[in-house]
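*Asks:* Next up, some structures in structure tokens.
Here, each number is a calculation from the coordinates, and none is a lab measurement. None of these values were measured; they are calculated from a predicted model.
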Structure I
Amino acid sequence: MSRFAAEFFAQSPALLYPVLALLLFFTVFLVVVIRVLRMSKSEVDHNARIPLEEELEVPHE
């Protein structure tokens, strides 16, 4: 990285938002992965059957 770019980014708060967004994304991703890995087999089976269940008939007005 050039010296000019290094000085610009060292003094600029422009990198704050992308870094915060990356940290937020990574945190949410890790929480979702941990939650999925900790699910019980019965919960996984139930969620796997959801698209195959018949939909309830909702009367139209």
Structure II
Amino acid sequence: MSNDNTFSYEKAKKRLEEISRDLETGKVNIDDLEKVLDEARFLIDESLKRLSEAEKIVKDWE
């Protein structure tokens, strides 16, 4: 999901839910934990960045 053209909030939300479920059920191998957490951090950061940009656009309209 690192390509800006394919990012979507819905895909990010679903993937974060999947990651959370996998962490809770122990499906994430300790060797993969850092990679999975990095992916989750990217999805969260990208979502927040895009929401912030959208908020700026809305404020400019006011």
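*Asks:* Matching task: -26000 is the computed value of helix-only ellipticity at 222 nm (-39500 (n - 2.57) for each DSSP H run of 4 or more, over all residues; to 500). Pick the structure from I, II.
*Replies:* II
*Asks:* Then there's this: When volume of the Cα convex hull per residue in Å³ is computed for each of I, II, which one produces 195?
*Replies:* I
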